[in-house]
Structure 1
Amino acid sequence: MISSFDTKIIVDELNNEYEIPGMKVDKVYKIGDEIRIKLYGRGRRDLILKPGEAVYVTQYPKQAPQRPSGFAMQLRKYLSGLRIMKISQLGFDRIVKLSFGLFGEKEDLIKFHVIVELFGNGNLILADDDLSIIGVLQSKVWSTRSLKARELYEPPPQMLSPFDVDAEDILDGTSEIVKLLATKLNMGGMYAEEVCLRAGIDKHDPNPDPKLVKKGLEVLVGLAPSPAIVGGSIVPFDLLVHKGRERKPFSTLNNAADEIYGKHEMEQIAKKEVSKQQKHLSKLERILASQEKTVSQYEKKGQLAHHKGELIFSNYQLVDTLLSTLHDAVKGIGWDAVKERLANADNAAARTVRSLDPKNGTITVVLDSDEVVLDIRKNINDNAQSYYETSKKMRHKIEGATKAMEMTRAKMERALKDDVEVKEVKKKVRKKKEWYERYRWFYTSDGHLVVGGRDARTNETIVKRYLKESDLHVHADITGAPQVIIKDAGDATDETIKEAGIFAVSFSKAWKMSISSLDAYWVLPEQVTKDAPSGEFLGKGAFFIKGKKNYLHKLPVEVAIGIYKGKIMCGPLEAISKNCERHVQIVPGQMSKEQTGKRLMKIFEWDDVNDIVQALPSGTCNIVMQ
């Protein structure tokens, strides 16, 4: 079971290592006991919310159900299209809160929260910004709190945290220190024992030195993360309590959690599928064996019937005499008298008859050591024909049974193929993203990297984190435009700067307004500041330009899109045509981004339409074939 320490580190990793905040919700699925949120914005991520177990990013997404559950549809209704704004741990408890909303020019807007409780049997709660519950996975009522729709979410009573507690506050002089640490600090037995080991104190001591307890706590909370799986559980640190035990290390605790909850569960599903396929295959093998046996029986029966027909004709005189004589005798004196006379007769014909069947009007005779049943009401030709008809029927049955066998063999081949496919659980590999792929980007015709923001938040990041002294800053002469930088622009030509300007105007709101051309300008990095003139306010993503602006006049609002080194790249026509072997020109038009993306997906034979849609300007488009 996940601990409070595990929760804290996984939340830190989701915020920093995986950069989940800022990503947008695509779809939400409920698969068994877990919620899967498909995210996009900086590549693709599959975030798993597993109540009572863990929250983590998976590389082993399970097959989504064909029909989403009611709870999944409720989550989609409220969360689709929103961004994850923040991921936090409530206190030092095993509770993770994900906040969803939108970026704003002045401040971000939080609209909803998803709260995942990881203790006990777990739960998942959808609430509005005031924490009024909209939906809950499992409605529950306790004496201290209630998880029901339209009530305010109240977490369990908060426990003390080892990060800010005074050791003397937890000692009572009677209880064992290990029990106090485990319960009062919500640490659990493993970490309580670790504190005792690090402090060098007896875990059963009810009255240890507070200074040593404090030392043990400080060492524990100061440990550097060293994620691993030990004994089937994820652990964030290299602990003394695990000394001598086998550790399987991971780069992040998220990856370790994905190994336990993602890969392991996929393997269990795969094993069930293999078992299911094997049972299905065994059933098909039994069916095939039965069909083969039936065909063999049909063949024998058909061959025997044909043989008996031939026997009748090869003993023509004998059979014909028997049939006519017995037919007349039965008609004259009856079956019983005929039977008596045959028993007393001593001639070849009488010895040929083995038995009589008055009920069916037949006799059984022995012809060349084989028994043949004859109907005395029929002549010799009709008796022979009956056997030939039986042989013919067997041939038809063999044809039908043979087709059924072919169908069974085909099903077995498909089952064998399916069986091979489910034996190996494969990791869903995401293409490695360069840092600039989180933003808008392209390479100029002479090889300079140009990067621009996607929204207010990334505009802010572009300038504050990535604008260096060696770069140039470019901006369209209109509000609602990306902050654009040309990296390592010391040798940038006029053509490079012009291409960056076209990029800036094309990804501005001029595209939505169907403006055909627009001015842009460029400045040096030191001219870009967050210090607004007196009386003015600069919202998120906005900056003030000091000094002279170098204008680029009447730049066309148009782009091209193509594939550059295995990545979708969108930018000025000149740059894209120079860098991409195959490209398409895009101008403002009537088609939605989604429609445009689907058409370009076919043109480029690309497998993910989202890669294309994210590269396009905001607004409707037209495709100009090149």
Structure 2
Amino acid sequence: MKNLLCKLYLAVILSIIAFSSWAQLGISPVKSIKLAGYIGKRVDQCIELQTKTQDLEELIAPFTKQNETKLWQSEFLGKWIVAAVTSYRYTNDPVLFKKIQYAADGLMKNQLPNGYIGNYPPETQLQGWDVWGRKATLYGLLAYYDISGDKNALHSSQRLIDHLLTQVGAGTGIDIVNTGNFLGMPSITIVEPVILLYNRTKEQRYLDFANSIMRSVETADGPQLISKAIKGVPVSKRFPFAKPWYGRNNGSKAYEMMECYLSMLELYKITNNSVYLYAAERTAASIIEDEITVVGTGGAGESWVGGKKKQTIPTFSMMESCDASTLVRFFYRLLQLTGNSIYADLFERNIYNALMAPLKQDGTQIAQYTPIEGCRHKATGQCNMSLTCCWGSLQRTYAMLPELVYQATDGKINVNLYIASKATIALNKKQTLFIEQKTEYPVTDKVEFEIGLEKEANFSLALRIPAWSEKVSIKVNGQEVTNTIIRGAYYPITRKWENGDKITLTLDLRAKVNEMNDHQAIVRGPVVLARDSRFNDGDVDEACYFVQKDGYVELKPDSDKPDDIWMEYTAPLVLGTFNNQPEPVHFCDYASACEKWDSPERYRVWLQKSLNVMAEPTENSY
């Protein structure tokens, strides 16, 4: 843990040299962006086939009656609104705007005279998922207000929280950490939208409420998310084994824990209390060291379980889509506040693997869990409804992917993700930058940037250099840069730019083998590959051995791949325990594996390694 933290903070220092104004976040200078290529197609699919087709009547229905005692139907509508608003910011689709307006009106029309919006009766309010649902509702109303300017939505948001203030906190005798499940973590997450409400109203009572909740976190009944993080307690070991698992005492619930730290970071932006940022970074370090699997996310049973070391074992309920989605948001928020490019490396790996896998390649289905081996399963619904919590989480994070590509302020532009795209960025009040990325990365290793300017301008363009790329080349207008390029940091190019200037970045996409627990996985840049039974080239569960040359596996692309597979290669493997001659075996990207979602199909990332006692022993021999 200490070594990891040292690396993280070293990367922070290097990144801040290139980009020093991350903490002062205002309106983004990125005025527009349009993604193309694989990621652009996937974002469009999610918006068109999932977000825009959502049955709003089903989501509004739970708010028309207050008869719930323990379930979480009330989270779905608010989460959908946030996803739809994020999508609208990207598309400016008037049809989507009307749906958002209808959904927000559905919430406001079902607000009770006392300000409550939810589906719990007075006698069970504050129990189960009630406050969590109110959090989603508040977030949705504020998101709608931001794009519409509808004062009714802002007024409704205030009434919602003013009513909650009569139920918890000072003078009520009820501490919010004693409400709901999982040591109060779902209820604590209301801090984030409460801060957003404060930002829009400047009403002191909302900031006071957020501060009081965060103080409650450290009480004996709370989850002690700050003190345990600062002490370096791993996220899976902060509390004893929970019985029942999905109940009050599970302090390792991943989605809700990360949402709590997102709330802390939002409060940090207002208070500048560095303890909140430090606790979040310590927690991120634990997640990276103890939980993240090769595909960029983690968790089982929707909780942190020390899963990094267990990822080669078939596991029940592995890697919930809510966890993968929230992890992208968590790492992105830390990137914004620290400038540490390591966080961008992490969410890039998550995006290309864990985040792409739950959405079927044709955009028609969403999975709740995406294990590292097995088959894909469509989510079956929750709370007697046709969707799950993962629907809204996945839609929201897909829609925000365009926001992750660039971060710009004070004439400095960081490039976080390499995705075929066109963007318009305000350099100042008078000048606009048009920047295009021409690339098929990570299928190919080159990214070309073309600069568009009405007149020459001085600014810094900083390229993220992934820590995994052992070789890196940067050319400006065909001339190789000569300064040292540091992996795991941003490389700033500061100069007077002219219209038509070009940058060419070449990264190292040679395939490498990761080894763990006598298993092997093959990784090509940020993309993880998997065996897939659809290729009919042997048993995907068979032991094998990757043939490597100078530490790399020589992949051969398959030019005849089907449309439902993004990447397809053959790799030289020695199969089984008898034949010692390598043969070409097919692999595809993990997100495309078992794309038909048919249970007889099987895929596998971690392949058991055949033991060769005749080879010279290594540290990986057993």
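Rule-based calculations on the coordinates, nothing more; no lab input. Just so you know, these numbers come straight off a predicted model, no measurement behind them. Cβ atoms are built from the backbone, for glycine too; each structure is taken alone.
Matching task: 52.2 is the computed value of mean projected area of the Cα convex hull in nm². Pick the structure from 1, 2.
Of the structures listed, the value fits 1.
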* Per FRET efficiency 1/(1 + (r/R0)^6) of positions 41 and 225 (r between Cβ atoms, R0 = 35 Å, to 0.05), the highest-valued of structures 1, 2 -> 1
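Quick check for you: by volume of the Cα convex hull per residue in Å³, for residues 89-432 alone, which of 1, 2 is greatest?
1
A value of 17.2 was computed for mean count of other Cβ atoms within 10 Å over residues 73-80; which of 1, 2 is the source structure?
Numbers: 1: 17.2; 2: 25.5.
Of the structures listed, the value fits 1.
Who wins on mean count of other Cβ atoms within 10 Å over residues 281-288 among 1, 2, i.e. which is largest?
Values: 1: 14.6; 2: 24.0.
Once mean count of other Cβ atoms within 10 Å over residues 281-288 is worked out for each structure, 2 has the highest.
Output the label of whichever structure in 1, 2 has the greatest value of mean count of other Cβ atoms within 10 Å over residues 521-528.
On the way: 1: 16.9; 2: 23.4.
Structure 2 gives the largest value of mean count of other Cβ atoms within 10 Å over residues 521-528 among 1, 2.
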* Asked: Here relative contact order in percent (Cα under 8 Å, 6 or more apart) was calculated and came to 8; which of the structures 1, 2 was it taken from?
  -> 1
* Can you tell which of 1, 2 yields 3.0 when distance in nm of label points 7 Å out along Cα→Cβ at positions 177 and 385 is derived from it? -> 2
